[in-house]
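K.L.:
Each structure below appears as structure tokens.
Read the figures in this text as sums done on the coordinates, not as results from a lab. What you are looking at is a predicted structure, and each value in this text was computed from that prediction instead of being measured. Cβ atoms are built from the backbone, for glycine too; each structure is taken alone.
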Structure I
Amino acid sequence: MNKILILSLIAFVSLSASEAELESIKVEATVIDDVEGKDVKSADLAEAISREVPSISMVRRSGIANDIVLRGQKRDNINITLDNAKICGACPNRMDPPTSHVLTNNIKSIKIIDGPYDVENFGTLSGSVKVKTKEPTKDIHAQVDVNVGSFHQRKASATISGGSEKVQMLVSASKEASGQYEDGNGDTLSEQVDKYAQQHPKAAKYKYQSKYHDMDAYTKSSLMAKAFIHFSDEQLLKLSYTANRSDDIMYPSTPMDAISDDSNIYDLHYSINNLGSFSKKLQFQAYHSDVIHPMSNRYRNSAKMMKSIFSNELSTDMNGLKIKNTLDITDTTVMDFGVDASLRNWDGDYKKNGDVVGTSITSTDTKNLAFFAKVEQDYNALHVSYGLRLDSTNITPQEYNRKKGIIASKDAWQSNDYQDFSANVFLTYALDEGSKIFGGFGKGSRVPDARELYILGKPIMTAGDPNMGKQLQIGTPDLKSTSNYQLDLGVEFNTENTTSKLKVFYNKLQDYIYYNSTKMGAHKFENIDAYIYGFEVSATYFINDESYFDFSGAYQRGEKDRALDGQKDRDLADISPLKGRLAYIYEYAQDSKIKIESLGADKWSNYDSDNGEQELGAYAVLNLKVDHQFSNGFGVALGVDNVTDQTYAVSNTYKDLVLVSGDVNDNVMLINEPGRYFYANVSYKY
């Protein structure tokens, strides 16, 4: 499908303004409300927000637990928090990204800030995704949802909340499982591997064994518990615990699958209001998160051929403490300032039949201490926001006791200290009651992680190889921290029947951390300079009080300042092409509506072929949904996605991920999106 057809679809269909509400706050954040009501078919947060926000793309890895790309950047370049607590995945191959540790049925809202404008949290480079979960209520409320869908997908969740003026509590639990989805060709996940292996016989070892060929794609469960305690009108203590448990998650385009993925998040937040003229609100937050993630080739032919199960078992935990004070400097000026501290440990071992044979990530501590400050000022029609953050970070690995077995050309275990400065300013000027112009400039930074610095390849197991038992160090231990200098400009107009917004941006990336797949030796990560620019546009036209059209689209372009050594391609990886999301909404009764939605993207004509990316075709899919709420508390949602059963892919194959490959010169395996998908959800609210 060519670009003309894509643009035609964007021009004639729309998406729901109420489904992706844009809230004008400080730095023009995008706010998505009622996440559970929009995405009833899956617990996958990455899929939910990539459908709602055109500047976000999804990295498809499995039927669940997928990753996101924000304005052409992913991994640690995006700061993801859960109720202001940070959780990191344990898998260096992104089988368990931060978005996978919170389920859509537990989410109240999501705020997405494009750019380095969040100074409160460590490592905000290209943007931040702030997930806010449900909160307990004083009155008794309960909700039960049961969902079924194509490919034997089934899900159930329940939430109960209530209390008194002094204490409120909430408990939410869910259970979900699914068979393997089929793409538009009718191929399941395992059959997609079979097809790739037919074309690339050397990849036959990655095929699923016959006894696992039709296994479920995943099972997942969660528990969230909260308690709010009001000691007085001015003092509030919030306690929360979130547990996620996943088992047997298939990752067909990866040599291994996740045997399990378990996470825990503990959070304490205490606030005191009106302490005096120097404190309008004082807040303390302490949190702990931990993840255990073993992955192995247990289900693949390689385990049968080698007569052994090879695994990579990893864990990570994060401890954080934040103190923040808010004060009114004048009637029109508010200041927030405070201290942010965190400690992350990351550790992993390679095992053969349960016995350790090497280290994947040596146990590494990342310690950060920072001071931050924000100021908000109003000058009649002009609103100005300033932000500042000073970071001091130390990254220290434990010396690996098999150091002599490392193939590396520089000090494999050096410690690193980083001193970083981040700052921004953002201005919004109201032209009239419904229109405004806005713009900002900021600098953000993030340090390299333990994977980029110290990760090791699997031990060499080839009999007779002179390097038998040794490991190649893929990480580069002397990487610099990355800086992003970003400029944003935008305009918004609102009339009686129409709203519209245009945003443009330019990112200059200094010492951007990038993977060089052509390096034959160790240290495949390196610092480069690059830039990304693009635009985002949205518009809504209200036909009448019951129905409206809406439109949203985004485009990015990214290039390296120069090609990497040994390469010619200057295109930057992970830069999605022109993308649009569109729908017509008819609200025929209170809280009841019909949605006709189209999602589309242009083909990948600019991609980093030297680092594994390949040309992807354009696509346009049609989705239908009816959501009806009865007066007695019951609700029914019926829908079908990809009505015409298209075969397409949304994410590329940049080799910073370890993906299935039949030969070093072959394109790695690409995983397709689901084909036609029917779903039904029944809910009851009290």
Structure II
Amino acid sequence: MKLSGKLILFFSFLIFSNTVFADEGMWLPQLLEKLNEKKMRQLGMKLTAKDIYDINKGSLKDAIVSFGGFCTGEVISEKGLLLTNYHCGFDEIQNHSSLENNLIKNGFWAKKTGDELPNPGLFVTFIVRIDEVTSQVLNGVSPTMSEKERQSIIDKNIADIRKNRKKEPYQDIIIRPFFEGNEYYLFVTETYRDIRLVGAPPSSIGNFGKDTDNWMWPRHTGDFALFRIYAGKDNKPADYSPENVPFTPRRFLSVSTAGVREGDFTMVFGFPGRTMQYLHSSAVEQIMKINNPVKIAIREKALKVIDEFMRRDEKIKIQYASKYAGIQNAYKKWQGELMGLTQTRAVERKKSYEAEFLKRVNANPQWKEKYGTLIDELTKSYREFESFGKNRDIFNETLSRIEAFSMAAQVNRLLNALQNNGEKGLMAALPEAENRLEELYAEYNKEVDRNLFSVLMQHYLEVSEREFLSPEFLSRVEKAGSVAALAENIYSESKLVQGQLLDDIQKNPVQSLPVYEKDPVIQLYQQLTGYYNEKVSRRLSEMQSNINRLQRLYMEAQREVFKEKVFYPDANGTLRITYGQVKRYNPRDAVMYEHITYLDGVMEKYKPGDYEFDVPEKLIMLYKNKDYGPYGEGGKMPVCFIAGNHTSGGNSGSPALDAYGNLIGLNFDRVWEGTMSDIYYNPEICRNIMVDVRYILFIIDKFAGAGHLIKEMKLVRPKK
């Protein structure tokens, strides 16, 4: 493609701009006053940085939680009412569902607190305070150390800090690396473990559009669910008990019914999972040409197998709904990521950035001595990594989709514990393994899994490089005659896949476990993983260690060489704030998407009886009668909107906040073309997708008739 002069100038601006874009960045909340407050107020924010993060009095951060360690949630009442995404709470909704009482199909609304449903294992975590501890963590570390020596000292220092840091007995200390390990921050946390399901719409609302609309705009999904945090009578964290009471927060969010307009200031506050903004161009190129295509191909085959079973068996549909959604989510995200990286010429831009980096380095003798060979070293290291990284992805993606292997992994851990530490070691490892096995068996179908084994292991055989394939596996396939025949043999002979294991280990684990050493699934699992560890994993570990060292040095170098640029740290599951504005977007020629969708669009997509686009009769009637209560706008019912907030996985369930810090929406997705924002952010096509809070209120009140939940909330209507 020939670039116009105007476009070349725009690319140059992207690469060498003095600051990141207003919409870009995942910022640490305790640094907003220093780095971001001025810009945020220029964009329209009416708060101060201390309104967002303050350790001495209640601030917005005290209403935000990490939900289960994989999503975000927010407290929206003084009685601990918690809002998050439907897809974040889906596993709990699924666990409470049966053929007789299908919460997925029918939804659920507790009429009183006594009807709220407990969820063993679910937790939420608040951040009490954040402190930098870089000097303490890196005390004694020198540039000449090996990565192993360096990490050993860091681990010891972290253990000492955790041991000596003053905290309450119910609090915990978490220390995380930032900027590739050039900085470290300490988080004081409080975790609550009695979390109960309060309300969820039927999946025809909460997951409307399912696979087809996932990662897409325009969107019409009411992706929300309500939980409640319970605490001991002292309001402190406590394990589940009928005696626990609703939690009283330091701060909860007010809910705005004013709606959004294009150009409105927005913030998203939450726990983004992982981004890789500062990768070398070779790494991005490998993701585009090798890693993503490999994983997409495997998931496509797995989805086809599961979908065929789900469409003809309602029980399997309930069992596999959450797993299918999880597999499909990343599958489609990786496709969008490839499209966005290609469309924005991300690799070329990275290379231009690296060329400017080298130009500056070579012009400075001190930098040249320290960083002169860094780009070449990174290029060489990623080239060596390529084949091993490809086979790692083939192996991990294949085995993780076959649940018999997931079961075998748990048994293998128990066998190792018994062998290495005797009965005492086994009993210590048993509770966690039992919990995991119970989860696996509860959502397991032998025939589905056998078909997955047959299809995926055949693909594994075809696409893996011969040197990385276990000779034992090849011998087994040859002896059986085909992978399909091997699957038939294994699944008919294995006790593991019959579901007997839990009964056996609960009766007498010391005697029963050794019997499973001869199980064909476990033997094959041990052969596959043993060979992989020998031929791939060990070498990969060495390569990754070197790449980690180089990336850390490259991160340090970028911050030193590009002094005019304000850098933000990659997401790592810690609390961040991102900000921008409500915006339409133009993803490709002659296509312009507006910033908001309405219930009209739900009805346009409606297909009676369809797996993805069916609509409840009551919602149809509310639409026909335009019965929107106080939540509609100009005779229409808003559903979703988009903005230019830089979000990632883990931001699901994050609150979208207005200029005053009021809740205006619930983040749940990104546009397909912009999913590459984890790797490369582009302000033209990166948009996050949110459920309009007015649609949430409408569904709770008018559709579900759960007005008592609305009364718990503090509704406000600030002037525009």
Structure III
Amino acid sequence: MGGRAGLVVLLLAASARAAIDDEPVRDEREVDALEARGDLTADHANGLRSLLREGVDLATASRSELLGLPGVGAARADRILALRASHGPVDLASLTAAGVLDEALARRLEPFVRTLPQGWQVTVRALSEFTVSDDLAPPALLSARAVLPWGLLAGVELVGTRLRPRAPRFEVPAGTLATAGFEYQVNLARGFVQWRAGPVRLVAGTFSLGFAEHLVLDTTRAVAPDGLLLTDDFRRGVALTRRCKLVGATSGPCVDQPEHFVTPDLAWHEPFRGLAASLEHLALGPLALSATAFGSWQTRSIYQYELYDRRRCADPHADAERACAPPVVLTPEGLRVVDATLPAMFDELALGGHVGAAVGRVSFGVTGYGASPTFRTGAGQLDFQEWSRWPNGGPFGALGADVSVTGLHGVDLFLEAARSVDHAVGNGGGGYALEQRTTWSNDAHLVELSLRFYDLHFANPYARPISSPDEYDGQRARNEAGVWVRSSSRLPGRWHVSSRVDFWVTPFDEPSGPRAGVANVYALVRVDAGQWARVRPSAWVDVRVRDLAGAVGGGCSAVAPLTQATCPGDLYRLAARSEFEVHPRWAQVVVEGWLSLVSEPGAGSRLRTDGMVWVDVRSAPLESVLVRARTRWLDEDLGDAAASAASVWSSLEATWQAARWLRLTARTDVVAWVDRRPSTLVRRPNPELRFLLDVTTTF
């Protein structure tokens, strides 16, 4: 315990000077790569994808939008606004010439900056991928966005899926769900029309929105949401998925090839769908007013195991009762569907909004919403399991107030308090939450401190505040009191030191989990050296400790969001990375590697040793062409060959800006599983050969 505590104290001390900064990215594929090798969390990666797709217009961006840009803190955001107020519209070139941005930061911001078109503009994107051994039509995406005269904007996004069953119906006497089976489906993931005139916005169709510290309402993936957002939202699956989702057959592919894997469907977050209106920053003398109101009637999908039958089960927490098990999903042939997302299972009526006022540097706001789910099949019988994202028992909602003080010599203060309301079994009607965040920044340093408290009964499916990866009854922001610190410092000699630390405890006893007072810490410290023109090395230490007072191990690694009650785990990682500029255009090479000690279920105090090496080569032989080649070797148990999951993943990607209006990306991936586990020996395909085509045209 003494050694572990000493390490934690050291990392906490380091956080006073530094914090992890965003990795520089150029497009979505680089975000995918950073997420795949563990350098970005899923939340961080989704935020960057959203920012890349939506972009920020420096000539019109609000302070919140500027703060969402990587590397732009409060001090720079205020300087950008001041320069814009005195000199008119700005861009990256003018900000660099004025000394607000250095050249390195300006290059880093290029992928996230856009200029709003004047007049007509239509952008269409088509994407599809497949694996050579697939016996299904490939998943696909088609999205279009049109900027029209008279302040109009319209968009649509269609996603083709093959691994989602048809919407089931509830068989009342048997208590089962019946589906027609699997087939190719075209899903309307997004569809909207927006009219904008000055501070007024009206949206009909799908939309996302977020406010304040994400505590009451945030369905965006934005770092600093400030109202309505219409970003396209989809995610590619990193790994292949099992072809067969049916159990009970006596012959056929599911029996002959149970380890047959295929290209996963594209996934997306279901937004609100309805009407929304906003009044943004309306100046009335010294007072600036903002207001947003929305009404949504969205048909939602759900993972099949998040359901239970209320006629048979009074309390879904009683997991020992077979009556509380999820309803079985059956096809007409009597086969059982497993591990599937069920589309169009329930309708959700949601109403809410936000009202805010600002006087000088001080802003106030109130946010609230109410939602009522109604199952389209099995109305009155089906409900949500206790670990589902949605509270069971009927209507739910949240109400909160926020206040902020910004621009005080580079210091910003934010505070939001909220109360959730629900009818969930055993949850007491809802609970309270509080988030306070302070940032300080100048051109060389950034420090951010967050203090949070979420009580045991705070159950808000539309909250997305700073929180640990732990979940309690489907919510991350629940039963948690914590301190989150990050900082970033550019030191003399072109050194960059960064870190982040997250320390949290469970304030209340969980009925089926840890007792109150269990302390946990995640900490990362990174050093980048920029003294050399052609070589940029960096190294970092990543430590994730669950239950500081307990023994090492006895759980599973918390690399991904996991439930603390079932997965208390530790991870200790030492990583290094170096970028080599062999030639400014022809060859840039990135080499990264790490070694991790990871605890896993049933291993006692044994720590599994994982290793990874990643090599990335970028080349721009022509100004309009970018070629990238990547290879990753990963072994998830170097000390046990029989249990090791080892793979070699290589990809080759080329992007061609054929014309101002046409961009093409083609990619091929080869993944070889090289371990000797029984499941690997019967895996099909091995090696995997995947292809992707992504086309964007603007006219």
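K.L.:
To test your reading of the models, identify which of I, II, III gives 30, 14, 8 for semi-axes √(5λ) of the Cα gyration tensor in Å, for residues 101-148 alone when calculated.
P.N.:
Clearly, the read-out refers to I.
K.L.:
So Cα extents along the principal axes in Å, for residues 509-572 alone, computed for just one structure, reads 65, 25, 17; which one of I, II, III is that?
P.N.:
Source structure for this number: II.
K.L.:
One of I, II, III was used to compute distance in nm of label points 7 Å out along Cα→Cβ at positions 485 and 549, and the answer was 4.2. Which one was it?
P.N.:
I
K.L.:
Let me ask you something else. Using the calculated result 0.6 for distance in nm of label points 7 Å out along Cα→Cβ at positions 125 and 141, pick out the matching structure from I, II, III.
P.N.:
Only one of I, II, III returns 0.6 for distance in nm of label points 7 Å out along Cα→Cβ at positions 125 and 141, namely III.
K.L.:
For mean count of other Cβ atoms within 10 Å over residues 245-252, which structure out of I, II, III has the highest calculated value?
P.N.:
Once mean count of other Cβ atoms within 10 Å over residues 245-252 is worked out for each structure, I has the highest.
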